[in-house]
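Only the coordinates and a few stated rules stand behind these numbers; no lab work does. Everything numeric in this text was worked out from a predicted model, so none of it was measured. Cβ atoms are built from the backbone, for glycine too; each structure is taken alone.
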Structure 1
């Protein structure tokens, strides 16, 4: 059996520590912005000094939890586990007072789970290697809950799903008498081990990822289930009280330790100390298939040393941390940002320094801020950021969501901007993703490309050429979407609709100008939004497969579908006006809509299954993860009312967009639906402001299928 020096160093020396234990994994929620902004290469101004190594970081909507070998944070006593506010200041009340090293942290809405090498918490309460505490809120003091799995060896990884907490590490016994080698599933309230689920690994588990109802474990093992060969990574079905933990087909077959794992855009990313995946040579980081584990050779950061941490934002910013000196042959000391397409490193390089050992152990993402923890004592030469630093990245987005111009104005510039100037170049990919105009030189010319905002600047234009012709026609639109930023995070305004306003005059039968635009005698195609005397309709088929025009009751209902904008509206033809009028189009499911008229004026509802569900109180509204900030207003009196939402302790209703284990999913009547790509997510008019945190009731729902790409003319989604 190979002995991994990292494990020995981690637990026996505070100067030499070499392992990341817990990373955020896949798509990470966008949380509240820290108050202080800084250019990407510079840490946030708040001074955070931790007096010894930090091995684990977990970022939530309101706090940053850190664990390690330390005994002080900013000069205040904190033994091995502490909570920071999002600006990096210490939570003054929360102090679990653990007696030894913390190596892994996992937080839910109600509890903070910690694992490591400790034996007591709160100064005297016995907890063997794992404990849970109430969340830090400025009042809670960090008292341990009743959760007590009692392990006989070190815990290196913790995560959760539904009512289960999954533990990984170097243990062989759980609940003081139940054999579990290196991985176990326990009850999230009591710590009682799942009696059936027992993957039985041959070596330590460094990290656990839950995705698509599967448990992925990576570490230092070469077989599972007692006999089945697996090269340092294996996957299992979720523990459900009956599943025994038989290994699935997934097998990355590396030749060395895998330290961390993440999911993004239907791919699994692994990092560690390996130099081979299957028969392919690749150093320390790889992208592999989520079912087979086969390598995707198109992605390779080309690191020159071990990688212990990977964390991926919801827009594809991939951060790496470890003991490397360069990525792709370019200097990057122990932390780097790489592209999700090919793995190439960006210019982001905050230059971490340490006197003896150079290591980053973990990374955490909060909105556009990246927390870096490890064993370092300098950031860009500053000694004010020992073992912990945060870096704020600008948001990149369209300056406006819509614009328009006459067809004869052929040169069009659409502005992309940053919310503050960066000290390095930032880029973002753009592509035409919809609209009624035809590209390739027919109505306009615009190919996919990359927009670059130079260092110290805040804007750049995407240049488009409109083709001016003599054909009298309806106004047409071009929809452009931003993706894949570098040295920046995507803002919320990532889709722009440009309307080409036709300025050609209709020609009369005699061949002369009629002096005004003619209205077509033919009906517009399905999916067209038309205007008749100030009321907007979408032309679409009804349940009887008849083409009708369905009206919107308010601007709020119309705009609730993010793919709609007033720029796409055209004047109705006579044939349009002769179409039968169908039912009203309700606001989009999953939207919070507040009534702007009638007896319930000001009352807010969640739209679900094309009905409205009321909230019984503001506490239930906020506790369910919704925000008045994102509410829309309009007439919903015509909608029938379904059951009120009386508690936040239930699964979210169909139509709600949730963040489930760092993956964006749609709650449906039959379970959870995934989005195969960000393009699919955007195609239905969703935006990241609609995404709310999942709860334990959501995560117990069945992963059913995936959402298909919206087709032209589709308005309502069938669940």
Structure 2
């Protein structure tokens, strides 16, 4: 749901395979040259981007256009480096797609396929298995060299270089005690639970004690009779995980635990090794999430050595980035913080000395791309030009002066060559599908356009998209996107669909290809709808005040801003104000239902997927950050509880929920349906029995058709 920045290795592998499969499917079925429903679940109409970009040296990089062949670009010359089938030697099964190669040198790449770590040599043109593990292993994490760590049945295993088999280093793992998985339900930027030291001699890991959290039963409907699938789900205001960080020494086989102290229900985030592997840094956050301590611990004994600094905020702090050490220093690092109201970088030393604030201004630094060799400057991505854009800048660590590297308007991403001489700038905008440009960082050399993707919709009928700026009640600009139907006629009145998310960490509208819209929204426009999306207060990349405006009152200012957008939409002469629908998933599902229930009659129909109904049923870490506890904020929880508003339902509503959803529990929508029955309100409900928080794979086509048909029937 709310973990959009979250891609664990297992998920990344699944998605890569998914893209490869759908690309093949789109080519096989021979879809017509128009936007069709299949296009919303396939890659047929995506721009021809180069994927898996990686530098081999300062003059050569690799890429793939189809996940089947890995190409090499060197000084303007393209050549085939390997085929995906080359990565599957005899005895190794898996997808023949090219994805997730780690280049350990110019000539050797290591990668994972099935239950093997393999290496491929561009010299011998052969792959070999370096290490294998049981097929039921999960959460694999490779070290900078060969050693790997993984989990089986809640316990942690480590394989050192030269080991014939992995070492089982914990034996009390269970549903009560979890080792080596992402703690705190993947909040605070946490995407994994295993952290190798730079020299691969030690490995840090999360130990999660959730024995104080009651069992929660989901049901497996694939067996007869159905069986319980037990999870532990920490709900707002109730018991939370008790987390510690262990350190396993591969040379001594000893485990020590960081002495992080009490209270036990605190958050241990942003785990970072020191460059020499002797210390571990942890950003410790209290359960109220309004106080942070950056602490250093001895990796050999677990003893706390120092608190480098503290950060507090009357609403909440939310560290999501570890320490960025300078490549030539063990004492200097950069820290990303929103302490001045905007996300910026701060230069610290390991004794806690603040050297300086490196970046300043009324904009967010969205990414530290790299500290350049020599540690004199950095490359960042920021919203300095516009909240709708992300452009690349080089910033001097000494003077703080910045130089714009991305002259082109749009959303950019940078990849720096090993020597720091070149940057690959990949970007798109509303006017340009995708571009790859090589830019010089050290010498005054002209930029070289390497690839400009053709417009995949150039010869396909599709609706026109435009950006709109409105104003919130507090004077804040609100950015929105309007997609008009194909063959738009201003004299005709069209039905409209509002597509909404509206929650933290997700920006829906920007100056990227198609304005950030999915192909499904263009498909709906192709069918004759006006499609509208607005980013309300509470969404990211607009500074702390914009993001925290919804604190302790989720759903209030968000709905207010969305209704400002709906009023504008209905004011357009070509929109039929009596035929407006709304759709969203997850937080967007909560928003969809909030808009229907708080403004009955303004809409004709809504489709809500996986919606939060009652924030008391949602997880501790997320909910208490934005709402405080139910005990401290009873009014806020009551106002946001959609069960209490079921009697206000006047419009047609379809609720969709995966019954294996361990993010937004099915109990949310079960309770709402019960309230509707008691209030005599009709509501449509469609479960996906074996899907989790969203519907993936080939079943996604069924989901999109279900949503589309419901709007067709009611709009």
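Given a value of 94, 55, 49 for Cα extents along the principal axes in Å, calculated from one of 1, 2, which structure does it belong to? Walk me through the numbers on the way to the answer.
On the way: 1: 94, 55, 49; 2: 70, 59, 59.
This value belongs to structure 1.
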### Message
Suppose distance in nm of label points 7 Å out along Cα→Cβ at positions 137 and 641 works out to 4.8; of 1, 2, which structure was it derived from?
### Response
2
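-1000 is what came out when helix-only ellipticity at 222 nm (-39500 (n - 2.57) for each DSSP H run of 4 or more, over all residues; to 500) was calculated for one structure; which of 1, 2 is it?
1
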### Message
By the measure distance in nm of label points 7 Å out along Cα→Cβ at positions 161 and 257, tell me the structure among 1, 2 with the highest figure.
### Response
2
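If we compute FRET efficiency 1/(1 + (r/R0)^6) of positions 249 and 417 (r between Cβ atoms, R0 = 35 Å, to 0.05) for structures 1, 2, which one ends up with the highest value?
Going through 1, 2 one by one, FRET efficiency 1/(1 + (r/R0)^6) of positions 249 and 417 (r between Cβ atoms, R0 = 35 Å, to 0.05) is largest in 2.
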